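In what follows, structures are represented as structure tokens.
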Structure I
Amino acid sequence: MTIDSPHDALRAQIEELWEGRQGLTADDSEAVATIHAAIDLLDTGAARVAEPHGSGVVVNEWLKLAILLLFQVSQMETIEMGPFEFADKIPLKSDWIDRQVRVVPGAQARWGSYQGPGVVMMPSYTNIGAYVGDNTMVDTWATVGSCAQIGRNVHLSGGVGIGGVLEPPNAVPVVIGDDSLIGSRCIVAEGARVGDGVVLGAGAVLTGSIP
């Protein structure tokens, strides 16, 4: 199922690029611009990889395809942060004050992830495609995996691992509902869904294969 959106034309372009991806290279500037336009939607929160819909979750597969295409057309680049040097295909986000997000030294988020106003990021990592809702705390050493969907007013406590998924494109990512507390060192993976206002005690493990 796909929710109708104002991005249908871009979706069609991404799906067409995916079908012809074997011949796609970084030299195709028009294709790269199309892919970047899709990633910018994720980066600004204008579109999401997955959205709660009724009792289920709708996966916008085309946005996952855009992420996979981005890796294909991107080149390794040196990223410098003070005395530190990294080599990656995806740049890190910046302009945090304009985004109204508080970022403590040691926190990193890739371009193509979204953090709503009021989010606090302690030393942690948020991967591409992830969505972090307003006023959520991503605490020390927490990890938000690719395409994971985190609601508003959530506390991801220290050391929490939220699993990510890019392939297959139709796979449902982890979804954490609004106003939830995920206790220290919890693991939530394999497309597990946590509802609104849920408390997971420290060290809990929740996966899609656990009934």
Structure II
Amino acid sequence: MTESIRDQEVQAQRSDFGLRLKNAMAKYGPLCVGIDPHRKMLLNWGYNMDALGAELFSMRMLQAMNGRAAAVKFQSSMFERYGSKGFAALERVLYAARQMDIITIVDCGHGGLSTTISALADAYFKPGAPLLADAITLLPYYGARSMGGLINEALNNGRGVFIASLTSNREGASLQTAIRQSGTYRGTTVAHGIAQTAQSFNNKT
């Protein structure tokens, strides 16, 4: 992939993420296809349990969903397990999805302080990013300030963030449904405060 082609692609996608997602959903409906090439799935589909197998599985899924779904979500850990080859495979399948005009979401579940946020933006959001995606998932438990840093980076680059405020795993309930004892959202659950903080960013856009 030449730098000029990548630059043209980035510029074409610098429009607002919310608008791109809205248009994709209007065209294809609200379906987001999750691509999780875990070991059992690779085995059942006849692929090797390595980076190439994960890539071939993902490419096959993309071909099947092309023109049928608005978005695709890649579980990054399924590629990270294969080290540098896995990251290279994820980069290629993300590029393939963008070429199909499919909204790309990387389910990486990241979060962190300011230096971490800057690195995440370089990896996923900024022009020329190796893992350029329309959006990523974010774990908000480092606090609203750190969450705001990554959201602002997303907004500045026409990208999006999905914030995991209330998750489906039972283990998370004790923390997420705990009642806040102080602050703006005192008396409400931790998850409620996170959701309201996220909504405040939506209201600014």
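A few points about this structure:
- Computed -15500 for helix-only ellipticity at 222 nm (-39500 (n - 2.57) for each DSSP H run of 4 or more, over all residues; to 500) - originating structure among I, II: II
- Origin of the value 19, 13, 9, where semi-axes √(5λ) of the Cα gyration tensor in Å, for residues 56-111 alone was derived from one of I, II: II
- Read-out Rg and Dmax of the Cα atoms in Å, computed value 16.8, 49, structure in I, II: I
- Value 13, calculated as relative contact order in percent (Cα under 8 Å, 6 or more apart), assigned to which of I, II: I
- Ranking I, II by distance in nm of label points 7 Å out along Cα→Cβ at positions 48 and 96, the structure that comes out highest: I
- Test item: Cα Rg over 2.2 N^0.38 Å, for residues 24-127 alone calculated as 1.10, pick one of I, II: II
- Per distance in nm of label points 7 Å out along Cα→Cβ at positions 80 and 184, the highest-valued of structures I, II: I
None of the figures in this text is laboratory data; all of them are computed from the coordinates on show. Small disclaimer: the values here were computed from a predicted structure and weren't measured. Cβ atoms are built from the backbone, for glycine too; each structure is taken alone.
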